[in-house]
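Please find the structures below.
Derivation of every value follows stated rules applied to the coordinates shown; laboratory data play no part. In this text, all values refer to a predicted model and were calculated from it rather than measured experimentally. Cβ atoms are built from the backbone, for glycine too; each structure is taken alone.
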Structure I
Amino acid sequence: MRENRVIKFVAHSRTVLSIAMQYGWKPGARYTNLRDIRHLATLGFLDIEWKNYSFDRHLEAARNFRPMMTVARDVLDIRELDVILHEASLLARYSRSVVVVPKDPRLRDKLEKLIPPEFVLGYSVPTRYGGTRIPARAFKGRVHLLGGRPDVQRCLADTMNVISIDCNRFTLDAAFGDYFDGEIFRPHPLGGYQRCLRDSVLNINRLWRTYNRQGETRT
C-alpha cells in the first residue's frame, strides 16, 4: 500500500513546512497567518482561527489560495448546523474538500442523516485544549483527524475511515529537543530542532504505512 494514502498536513513555520514536504506532507496555514505559504504554488490545508472566527476572512483566503482542504467552524450547537453547512457549501466553491466538525453531543446518532456525504467529517482529537465528546465510533463516513498526538491519531483510525490528518504536536516537542519515536515522545539521542522534526515526520509516516483506511492492517 502507498504510504501517502492518508494525507498528512502540518501548519507551522517555513522550516517545518519545508522538512515535512520533503517526506510527502502537505503545507497548511490558518487564514489569519498566510505569510509562510505565500511562496508555495499550492496550499494543502486552510485552517481557521476558532477563537475569533470570521467567515468573510476565511472565505476570502479560500478564494485566493484554493486549498486542497479547509475546515468549517465547529458545530458546537446543533441549532447552528444549517448555517454552518451553508458556509461549508460556499467554501466548497474554492476548496477541493471541506471538513465539518460536529461537537454537540446531540449529533451523536445523527451524523449520517444530518451532514451531507460530500463533506468530510472532522474529529477533533481530545487534548487538554479541547476535543469532542462524540465517540469515535459514531463517525461512519470519511474522517479528517484534527490535532492531537500522532499515536492517539493512529489508534483512533482503527475505528474510523480516516482519509487525512493534521498534526503539529511534534513541532512543540522538537523545540525542547524531543521527537516522536513511533510510540512516544522522548529526548532525541543527537538533539537538534531540525533533526527532531525530520525524525518525527519519518516515524509518523511509518506509523501509517500499514493503514488501509477501513481500520484494517496490511498483512
Structure II
Amino acid sequence: MTQKIYLASRSPRRRELLQQIGVRFETLLLRERPPRGADVNEAPLAGEDRASYVTRLARQKAKSGWTRVEQRGLPARPVLAADTAVVLDGEIFGKPDHAEHAAAMLRRLSGREHQVLTAVAVAFGRRVEMAMSATLVEFGVIEEPAIAEYVFTGEPLDKAGGYAIQGRGGVFVKRLSGSYSGVVGLPLLETTVLLRRFEGGPS
C-alpha cells in the first residue's frame, strides 16, 4: 500500500508485522481503562459466538480509531484494527488476568488442539471492511515445571491464550494449520487484501 495508515493497536507484534510487509503507519492509541473508561468493551456479549466476538471487537476498534481521527482533526487515512482470540472447547481465552490465570490456561491447552481467530478491520470515513483468519494450533504436552518457568518470564501476561508463538511460547507448538502471522496477531494475507481495497480512498 502506497499511502500511510493509522494502526489502532498498542501491540508491538502488529507494528512489527506491518513493518515486515512495508506498510507505513502511525500508531493511534485507544483508551483501555479508567478514568474515562475503555473505548471498546472487550467482554463477550450474552450468546455471542467466538467469530462474532473477534469481528465485533475489531470493527469497534477501527471505528473508534476513525472517531479519534475526526476528533483530533488528523489527516484522513485508513484506520486498521485487529482482535485475536484463542478458543478451546468453544470457550474464548483472552489475555490472562495474572500469573496463575496464565498457568491455568496453559494447563488446559497442553496436549490439545485449539483455534486462533484473528479479525481485521479497516475503517475510512463511513466505510468499514472486515477479514477473518482461523488457524488450528496443536500443543504438545507441557509439564508443570515448563509452565512455571514460562509464566515466570512474564511473556504470557499480555497475550491471548497466555502464550506468544513468536516468543518462548513457540516451543509448545507441535503443529499449526493456517496463518502463523494470524496467530501472532495480524494475518498478513488478509490484511494486505483489505488495505489494497482502500488505495483509491474512502468511497
Structure III
Amino acid sequence: MKPAPAKPKIYLASRSPRRRELLKQIGVSFEVLVLREHPARGSDVDESLRPGESPDDYVRRVCRAKADAGWQRTVQRQLRKFPVLAADTVVCADEKILGKPADGADAARMLRLLSGREHRVLTAVALKFDERAELVVSESRVRFCELAEAEIETYVESGEPTDKAGAYAIQGRAAAFVTELHGSYSGIMGLPLYETAQLIAKFKTGR
C-alpha cells in the first residue's frame, strides 16, 4: 500500500483566524508565523498608504512586504525552511481604500459609503522561499443593497465590523446585504483559495 502523499507545509504570516480556517479547508498544513503589529514596539511592515498610491499598488506592496518580513523571521529564528505565505485584503469604493474601522462611528461611515452600490475587494497572496517570490491578486466586485440607518446601527452594535476591512464580514451577518458578487468568495473573506492552491502547487513542483 502506497503511503499517502505528504501535505504541503508552509508558514502563514498572518494573525487572521479566517485565513487559518480557509487553509485548513483545502488541506494545507501550516504553522503560524506572527509578525509584529504593535505600534509601540514597531511593526515589521509599513501599512500606511503612500501619496498617490492606488489600491492595486498598495495591496501588492503590503503583501510582498509581509512575505519578505515573514521570510526574514524564519532566517532570524533559524527555523526549518518552508515557503512563507502572506496575504493582504483591501476594500475600495471610488478607488479609496476602506481599511479596518477605528470605532463604531467609523464602521457606520464605511457602511453608508457601501450602501446601494458596487465596490471592489482586492486580496493579494504572496509566497516566498529563499530568493524566489511570487504574487497574485484576486479582484472581486460586490454590490450591497440600500442599507437603512437602523440596519447599519444594528450591524455595528453586533460587533462584527470590528477588525474587518471595509467594516463587514461577508461570511457573517453582512451576507444579507449582498445583492451581487462577481469573483472569489474566499478572496473576499481574505484568502482566494484557487489562487492560493495554484501558488503552493507551483512551489511544490518547482515550476
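Kindly point out which one of I, II, III the value 4.1 was derived from, the read-out being distance in nm of label points 7 Å out along Cα→Cβ at positions 71 and 111.
Values: I: 1.4; II: 4.9; III: 4.1.
The correct label is III.
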With distance in nm of label points 7 Å out along Cα→Cβ at positions 127 and 175 derived from the coordinates and found to be 1.1, which of I, II, III does the value describe?
-> I
